[in-house]
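*Asks:* Quick heads-up: structures coming right below.
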Structure 1
Amino acid sequence: MPDDIKTILCPINLRHATVSSRAYDRAVELARLHGAKLVVVTVAPEIERNLNIYDSRAYWGDKLAEFVAANPPDGVEVSTEVLIGAVHRRIVKAAEALSADLVVMEAANPRVQDYLLGTTASHVVTHAECSVYVVR
């Protein structure tokens, strides 16, 4: 892990956030420890499966704001953003665009009972230019 961490990117899968927010909790701790800014993102699909969602960015933006409000990162500068597209690619691109020093993310879907590294985490670990902290 780099010594000089200024920006931490924490992608949250809001569909699983009620099951596990360990990565977010760890990202907040690390941001506090390093005095870093925390950028919390979620990635919405280009085409929603739920036809009742007319504006993905607004819908998931509200859900992300609710998540952060329910889990306040006291003492940490935080911003949120909704990304649209393929999760694994958008996380890597966001890390690059933000010049993130660290990505903190879940290993896999918390409902999966195996201990394999998920495909999204695997892609980010392989392709991100910065360090990636994978939380199990």
Structure 2
Amino acid sequence: MSTSPLPGSVIGGPKALLRIEGATLFAGSIAVFAHQGQHWWLYPALLLLPDIFMVGYLRDTKLGSIIYNLGHSYPAAGLLASIGFVTDSKLTIATAAIWFGHIGWDRMFGYGLKYGSSFKHTHLGDLEKHQ
């Protein structure tokens, strides 16, 4: 039985490609992390840290989606990586790689950027429906 997609979400081949891109980003983040010489326990220990950006949902879904999307899109992680490169801080670069890895991990499993209507409404589809 086919369900209509959430308006504004990606479907079909482009959705599959975005999930493959997520897997690629996740794998690339591990490669970058590996070259920073940090302890391997750090990667799994910090992988879920960006989910702290869900804190806005304690107030409401609109604020929650804004704050969540700030922590689950590339600009903030990119800024952290840039700071790491400018300051030659391997730990900062490694942390940014983990952050990018978290974003890739989420996209790989179909968790996309959130709409203000519901936590489960993402650019990759409705998490309540198995699209």
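Bear in mind these aren't lab numbers, they're just calculated from the coordinates by the rules spelled out. Note that the coordinates shown come from a computational prediction; the quantities given were computed from them, not determined experimentally. Cβ atoms are built from the backbone, for glycine too; each structure is taken alone.
*Asks:* Looking at structures 1, 2, which one was mean count of other Cβ atoms within 10 Å over residues 27-34 calculated from, given that it came out as 15.9?
*Replies:* Derived from the structure labelled 2.
*Asks:* Upon calculation of mean count of other Cβ atoms within 10 Å over residues 35-42 from the atomic coordinates, which of the structures 1, 2 produces 12.0?
*Replies:* Going label by label, the one that fits is 2.
*Asks:* Where does the value -11000 come from, among 1, 2, when helix-only ellipticity at 222 nm (-39500 (n - 2.57) for each DSSP H run of 4 or more, over all residues; to 500) is the thing being computed?
*Replies:* Derived from the structure labelled 1.
*Asks:* With relative contact order in percent (Cα under 8 Å, 6 or more apart) as the yardstick, tell me which of 1, 2 scores highest.
*Replies:* Across 1, 2, relative contact order in percent (Cα under 8 Å, 6 or more apart) peaks for 2.
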